[in-house]
1. Can you rank 1, 2 by distance in nm of label points 7 Å out along Cα→Cβ at positions 18 and 66 and just name the one with the largest value?
2. State the single structure among 1, 2 that was used to calculate helix-only ellipticity at 222 nm (-39500 (n - 2.57) for each DSSP H run of 4 or more, over all residues; to 500), giving -20000.
3. Give the label, chosen from 1, 2, of the structure having the highest value of relative contact order in percent (Cα under 8 Å, 6 or more apart).
4. Using distance in nm of label points 7 Å out along Cα→Cβ at positions 26 and 50 as the calculated read-out, with 0.8 as its value, let me know the right label among 1, 2.
5. For which of the structures 1, 2 does the calculation of mean count of other Cβ atoms within 10 Å over residues 42-49 return 16.6?
6. When distance in nm of label points 7 Å out along Cα→Cβ at positions 34 and 58 is calculated for each of the structures 1, 2, which structure yields the highest value?
7. The value 40, 11, 9 for semi-axes √(5λ) of the Cα gyration tensor in Å was derived from one model only; which of 1, 2 is it?
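Computed from the coordinates by the stated procedures, all read-outs in this text should not be read as laboratory data. All values derive from a computational prediction rather than experimental measurement. Cβ atoms are built from the backbone, for glycine too; each structure is taken alone.
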Structure 1
Amino acid sequence: MNFSKDYVGYLGRKTVKHLIDKNMIRTDHVALVNERVSAALLDEMTVEDRINDEVRLIMEAYQEEMRRTGASYQEMFKRIKQELARKYKAVL
């Protein structure tokens, strides 16, 4: 993730404030909405990191086979990442 958790929290608070100011949402529990929006943003922003971690685990398991066949690490990483993104219906 390219942003700090503090910045993501800031973005969440600003988003909620903007939505309330424009009368797009109404709430008596602003802090709770801020928390949930920030958590959702953080979850979305870390999807690629989680996919990359899973790709590394998969590649570690097939490391010997890749070495035998002469497969390119970068090419395999890209292919596996695309497959996992499709599996999880993630937009990267």
Structure 2
Amino acid sequence: MSSHDGRNGARSPEHRHLGAAVAELRESRGLSQAEVAARAELRPSHLAAIERGEVDPTFVTLVRIVRAIPASLAELFELFERRRDEAT
């Protein structure tokens, strides 16, 4: 069994929801992927892949992203849970 679910290259529904939450949080602050990636010391392509749900970000990466936005992990996970609940 593949770790990808086949939709848009996403690894799983959870990865898609997390990525969408990262994008929503970033966009709510009016920041570009390039700005957040630079602040978080990530490659822009890596942040884009996270937002598409294609990679499984580490805890440290998520912390760096929310600090770069700036936001909190709690806010990120609230958005994640809302998106997950809307999908079910």
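1. 1
2. Among 1, 2, the structure yielding -20000 for helix-only ellipticity at 222 nm (-39500 (n - 2.57) for each DSSP H run of 4 or more, over all residues; to 500) is 2.
3. 2
4. Values: 1: 3.4; 2: 0.8.
Derived from 2, not from the others.
5. Of the structures listed, the value fits 2.
6. 1
7. 1
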